[in-house]
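Take a look at the structures listed below.
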Structure I
Amino acid sequence: MNVTDLDKRRNDILEIIVESYISSANPVGSELISRKLRQNLSSATIRHVMGELERDGLLEQPHTSAGRVPTDRGYRLYVDSIMETPHLAPEDIHRLQALIEPEEPDVEQALERVSQAMASLAQQAAFVVMPTIKHSTVRQIELVPLSVRKVLCVLVANDEIVASHVVEIVEPMTRDEAMSLARFINTELVGLPFNDLLGSLERRLLAETDSFYHLIKRSLTILQHALAIEPNERLFLEGTSYVISQPEFSRNPRKAHELLKHLESQEDLLRSLRQDITSEQLRVRIGGEVPWPGFDDCSYVTAPFAIAGAVAGGVGVLGPKRMDYRNLKALVEGMGCCVTDLLARWGVE
């Protein structure tokens, strides 16, 4: 038998172990492998190969008398080199599109539906990282005095993203003054990227000769506070109960509690997901590769979506390491394409 045949035999056995463990959550023994293996190998030969895979760090034996389970390295080899990832059929893509598209164009509502649909289809936690108003251009800004010292600042972007924040002000403002200020802002600043708003106002303020100096100064103060409150990204997270119900966590309440606690810290999630999404390709992180404390027993699959040809956010699924990587990769990749297509049809820029 040549080297290629030996490698194929190892890979076939590893594939059976990974997929059997994914479906059953029970360690896999040589008898089960013998029944599923297409090659006619003795139990002794199978046990020998399993021993080799264990020595190579691809399998581990949780108990002396138990079968084997994949390690992080075993899952990684399976995902990268062994399993075949199907692509969703056109009819599956159409079904996804029907699930996520609201009756009226609304980016936030659509992305919330994406996370809900993915959680239900995957039976795992699903997430969507979406851009906030900071990544958009100004369509309209409204100012509503709530009291003499508080103003509600409503920011509306061209891509239908809306944000509102209560801003405390030093100088009192009447409703008429708020209307005048909003009129100035909407006349002077509509069409500018939100990220350029403050710089534009600061440059005009430094000139000191602008006839709108007072309005510029008040606008700058309010918008500085409003945009400081607005995060860079938002995270929609659905289906955490699916993860907690998996044997890895349902049998260990302490581990489940720790996972829920860490899931509530969305800034940690966003920091890592941001890096993966900007890579502009589907990514799979497994076990110890997940750079969040408390997620050693989890994996996630994520794919980006684009607005006007540039990566704007991402979709993904998070669950135990014992997840169905084959089908979840296809689902996540397909959903990323659906979101990109939907936003393009709506003309979101």
Structure II
Amino acid sequence: MNAERILKDLVARGVADIFVITGRPLSYKYGADIESLNDQVLLPGDTRSFIEQIYAMADGRPIEFLDERGDDDFSFAIKGISRFRANTYKQRGTLAAVIRVVSFDMPDPEAFSIAPEILGLADLRRGLVLITGPAGSGKTTTLATIIDRINTTRNAHIVTLENPIEFLHRHNKSLVSQREVNIDTSSYATALRAALRQSPDVILIGELRDAETISIALTAGETGHLVFSTLHTVGATNTVDRLVDSFRAEQQNQVRMQLSMVLQSVVSQQLISRLGGGMTPAFEIMHCNNAIRNLIREGRTHQIPSVINTSAAEGMVGMDTSLLRLYEAGLISSQAMFTHALAPESLAKRAGLRE
């Protein structure tokens, strides 16, 4: 089984994710569907051979990382074809991998329906901006378009901390330092502390995984840096609650106060199956005005959706409103709209439909 030849073929087909799992044929995700490459069921030796080959493509990354820890994240490239992000892991005593196809080129905002209001976050000069959503919803792509906008329009030092690095940003008007966790640094927290001594204007943190990283990110935003990061949450309310709940009870009031001053915007996104094939994104956009800052500070986050829904003039839009617009435009089905809605019953009344 020639891994390089198979990956080249699948990139040419435009697939998103590739699954290498013992007991079924090599599979891939096209749109929202998972399909098999052929009828050849993979045996344990097949999966190990394939995975050893992609480790060799990753500049000879030691497969012992996987053997010792049980899972591993890394990126690799095939010259002239594409970059890939791989997660390898053990399951039922065999090796497995899920490989994400990542283009060499920066994503086109129009092709991914990323609104000007989201790209406009590149014009901020300080504070914390969060891009949230479930795994595979396109958060990294959205962040890449914002960082690329900064890189092409501003004279700045951009420091990215990622695990693994997906999109490669070339120096343009800005200087770009890209660091990969477990290769260039031991952890997000360690790299973030160091970044504050590297004269950054913009810091991208791949994910806010723990209270320590969140705390340093908030401090960075307070001290005049523009910080971007992601969380696996849907909706601004859930995002704020997740950040606060990451801390001990006695720390949470202080965190709310700090967050109310530092947070600038939350963009939450979901990918929805599109009628006729493919996927389309739905976005919730929240910008922190005085009303939202007060709600965060006072712990009344359940009222945030009401402020979002009444602040369209400030560029805000709720997730359910975004879904309703996609449905009314004929892009998604009513079932898809309700499946991804945050408040299905309320949305059903607005749409004049039964859930």
Structure III
Amino acid sequence: MSRAEHAVSSRFAFDRAPRRVYWELTRACDLACRHCRAEAVPWRDPREFSPTEGRRFLDALTEFGRPAPHVVLTGGDPLKRPDLWELIDYGVGLGLPLSLAPSATEALTRDVIRRLKDSGLKAMSLSLDGSTQKLHDGIRQVGGCFSRTVEAALDTVAAGIPLQVNTLVTAENVEDVPDLHCLVGVIGATRWSLFFLVPMGRGRVLGQLTAARCEELLQWLVQVSRESRFVVTTTEAPHYRRVVLQRIRAERRNRGEACQSAIRQGFGLRDGNGIMFISHTGDVQPSGFLPLVAGNVRAASPVEIYREAEPFRRLRQPERFTGRCGRCEFREICGGSRARAYAASGDPYGEDPLCPYQPARRASADGGC
């Protein structure tokens, strides 16, 4: 790697601490979603962390230093943990920014949402996979889930909790995405994250987008993101960043302006590089969608695992990726979905089949102009 490439790589290597830690408090959930990564079930696993182990884990996360990673409490449904409130209070007391990703069940009442606001929670996310009851409930496999989700989303916004709406994108619902965009705006969410299906867990039964259709959708997202009152992001489709930069580059050239790199916050963030996932039994993975176990926090420090374990270290070296992702001039800011590469070929360092881009000769190390 040249000196210039090393400097660029350092800008996008989150090698000392993750930006976000996803902690799967439990796999218990009362929904039976067709795409569930965790293959959740209604009952709790006896191997889950005890309350004491949970507090000890939160203590360990403070050892990353400042700024502290943002901790997303997820599942399953974290509301199935009876000690959820104690864990939230403890984490907030440590100075950890916490968010919650509950399931839209009858347990998520207006009173619960108000209590979450009072607890110091930074944000909450809810999933909407269709703009109608038929579409959404068809994926969630529980009648009435759509209306409960919309009601809970409106209550969350009314309570003053920043809301992220998550949308799974598959071949089954891709044509509904524009209507979902409108619904997210009506609800008043602050962020909309489109999750591009990785065929794992129960999600193997759902239809994948083609790479060409994905590219069309990302181009559309760039345009609507400029007109939206909320932030538009993607999960497991980091090539959205390439599309953004390519659009900016073309517009600047059309205006006759000097073409400079447009580096945005979060560029370079991907599985294992700024992202860490902790399972309900303490296993540490680069993300919930990439099942490479690098250690267990019951036996080792999460700081040590994140910084030193081989899967994490290699995932922070995109120059060692293979196929198109390894050759791509956008590899530092994008790098492709490592989870999808693994699901497609068994190689987490291979190319992402959902991206159709054919790399040019390496014009610049950061994908700029």
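For semi-axes √(5λ) of the Cα gyration tensor in Å, the calculated result is 31, 25, 19, so let me know which of I, II, III that is.
Values: I: 53, 20, 16; II: 34, 27, 19; III: 31, 25, 19.
The read-out comes from structure III.
Name the one structure among I, II, III that distance in nm of label points 7 Å out along Cα→Cβ at positions 253 and 269 of 3.8 was derived from. Before the final figure, lay out the partial values.
Working: I: 2.4; II: 3.8; III: 2.9.
This figure was derived from II.
Here, each number is a calculation from the coordinates, and none is a lab measurement. What you see is a predicted model; the values in this text were computed from it and never measured. Cβ atoms are built from the backbone, for glycine too; each structure is taken alone.
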